[in-house]
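There are structures below to look over.
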Structure 1
Amino acid sequence: MNEPGHQVLMEQGVLRRRIDDDDLPDWADQHYETFRETMLGDHEGSPFPCYFGIDSERNGDALYTFVDSMTDKDALLALRDNLLEYIDTYPDYSEQCSLVTFFKPPEADLTEADYHEHLWHILQFLHVHDPEPWPEDIPTDPDDPTWEFSFGGEPMFPTTRAPFYDERMSRYCPWGLEITFQPRALFDGITADTEAGQHAREVIQNRIEEYDGVCPHADLGDWGVEGDREWPQYMFSSDDSQAPDECPIRISREHPKVSTAPADD
């Protein structure tokens with residue numbers, strides 16, 4: 001962790017020092033600074049809805065990495081390796097240690113449909129190149145309410161921000177795709193079946209409405225609750241006609257699916 005370069009895993013202090021030293025590409029600097037301003041600032045007087053995200057950024061609990069492409073194999077293999085390192089690291093690093101991943105901005109403007117396609121390509125790539133088998137207790141069918149994306153043996157919730165959001169400013173990022181990976185373990189004690197989880201959901205939903213100026217998205221739900229589905233929450237639709245009707249990922253318990261040697265081998 002904290003090795004030279006930008007396609008590596010970084011603590012907040014190291015990331016900010018590299019920004020001060022002009023040791024990162026301009027796009028990486030812009031991506032992170034916009035993220036930080038979003039977490040710690042406000043939109044028309046309202047704070048960012050997820051107070052867990054605010055606390056994580058304020059306290060330096062998260063880890064970060066940058067990815068040079070949404071499609072290049074070597075860039076995505078580097079993401080795979082960083083995600084594996086993160087999974088090994090986060091339990092001992094912080095109780096709220098998510099992984100914030102910033103992708104290099106595309107050269108041309110993309111549609112909402114393009115961003116949905118890129119997200120599921122990235123998650124499918126990670127699944128195919130996962131060195132660990134799919135967890136036995138997680139279904140392979142995304143239409144199951146207890147399904148969720150898993151990698152490195154860890155069920156996790158990847159949530160995104162992107163440039164195509166016109167109203168949902170809590171999901172808006174002007175530079176390109178941003179994915180925050182949060183292992184399910186980070187939600188222990190605050191799931192929908194707990195009093196703390198119900199309170200957190202109510203507070204966050206009220207803050208979403210204030211921040212975005214619109215009602216929380218219809219797909220917003222809770223993992224494991226009948227009728228709710230996890231996968232549409234990874235990238236909320238803005239225009240339903242551009243979002244997938246069915247989850248595009250294909251999950252297999254076959255293992256290994258490809259050679260999982262490190263990217264630099």
Structure 2
Amino acid sequence: MITISDQEFKRIADFIHSHYGIHLKDEKRALVTGRLYPVLTKLGMTSFSEYFNYLVGDRTGEAVATLVDKMTTNHTFFMRETAHFDYFRDYVLPFLEHVCKDRDLRIWSAACSSGEEPYTLAMIMDEYFGNERALWDTRVLATDISNAILDAAKEGIYGSDKIAPLPDSWKTRYFNRYDSNQFVLVDRIRNQVIYRKYNLMDKGCPFKRKFHVIFCRNVMIYFDNATKEELVDRLYEMTEYGGYLFIGQSESLNRDSTRFKYVMPAVYRKL
């Protein structure tokens with residue numbers, strides 16, 4: 001095993017923090033070493049200094065893409081934090097149905113990981129609007145910084161254990177059998193999710209219009225307070241008045257500094 005020195009760890013941690021907002025404390029040293037060791041071995045490198053020089057010197061984008069895929073945690077599942085989806089269905093959608101005269105719903109699943117969250121939102125809206133769904137633009141924007149996880153999400157293929165938490169009616173209506181142990185989402189749901197690569201640390205906003213709802217859950221737990229507050233400020237600017245921000249239930253916003261108004265645990269609103 002190639003060991004990592006204090007200086008090498010700091011250089012890599014600072015690079016990850018400045019580009020992706022992820023705050024790696026010293027206790028994450030073993031995690032960094034374990035996840036990057038196979039990369040160094042594959043490249044025939046003998047030190048993390050050699051790897052760092054390769055990382056900052058690469059102009060193809062491949063080195064950074066590999067780093068992102070190795071260092072980001074893509075853990076999610078269908079119906080995670082179910083209370084959020086219930087609130088979205090029972091309160092947010094009726095509100096949007098009333099106020100969105102152009103019938104253009106703008107929903108963003110930030111840090112969408114392997115797609116369970118945006119597909120759940122798409123299924124909820126399909127069921128909510130029923131026969132009138134064709135009259136609405138209910139497409140969900142789903143973004144992440146990992147090319148590999150986005151490619152997996154686009155496939156819409158999940159094992160039987162993954163879809164187990166879903167209602168039986170959804171399994172029947174929205175999934176087809178893919179093989180002996182996997183199921184694939186039907187096209188009408190997959191086509192409702194638009195996947196894009198996007199780094200939440202990017203200062204500019206590439207989106208033409210503001211969002212009615214932003215799901216940015218279980219991402220800020222990896223950020224320090226300054227990065228988190230800066231991100232929340234930008235999310236506020238990207239949200240329509242009356243719109244909602246959902247964060248992870250293990251996360252919270254500083255109510256003394258944020259412009260979002262508290263609604264319920266991990267749900268905030270721009271008023």
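Every number here is computed from the coordinates shown, using simple stated rules; none is lab data. These numbers were taken from a predicted model, which means no experiment stands behind them. Cβ atoms are built from the backbone, for glycine too; each structure is taken alone.
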Who wins on mean count of other Cβ atoms within 10 Å over residues 121-128 among 1, 2, i.e. which is largest? 2
Computing mean count of other Cβ atoms within 10 Å over residues 201-208 gives 15.8 for which of 1, 2? 1
From 1, 2, which structure was relative contact order in percent (Cα under 8 Å, 6 or more apart) = 21 calculated on? 1
Thinking of 1, 2, which structure, once mean projected area of the Cα convex hull in nm² is computed, gives back 13.7? 1
Determine which structure produced the value 12.4 for mean count of other Cβ atoms within 10 Å over residues 25-32, calculated from the coordinates; the candidates are 1, 2. 2
Calculated from one of 1, 2, FRET efficiency 1/(1 + (r/R0)^6) of positions 129 and 233 (r between Cβ atoms, R0 = 30 Å, to 0.05) reads 0.40, and the structure in question is 2
With distance in nm of label points 7 Å out along Cα→Cβ at positions 105 and 137 as the yardstick, tell me which of 1, 2 scores highest. 1
Who wins on distance in nm of label points 7 Å out along Cα→Cβ at positions 177 and 217 among 1, 2, i.e. which is largest? 2
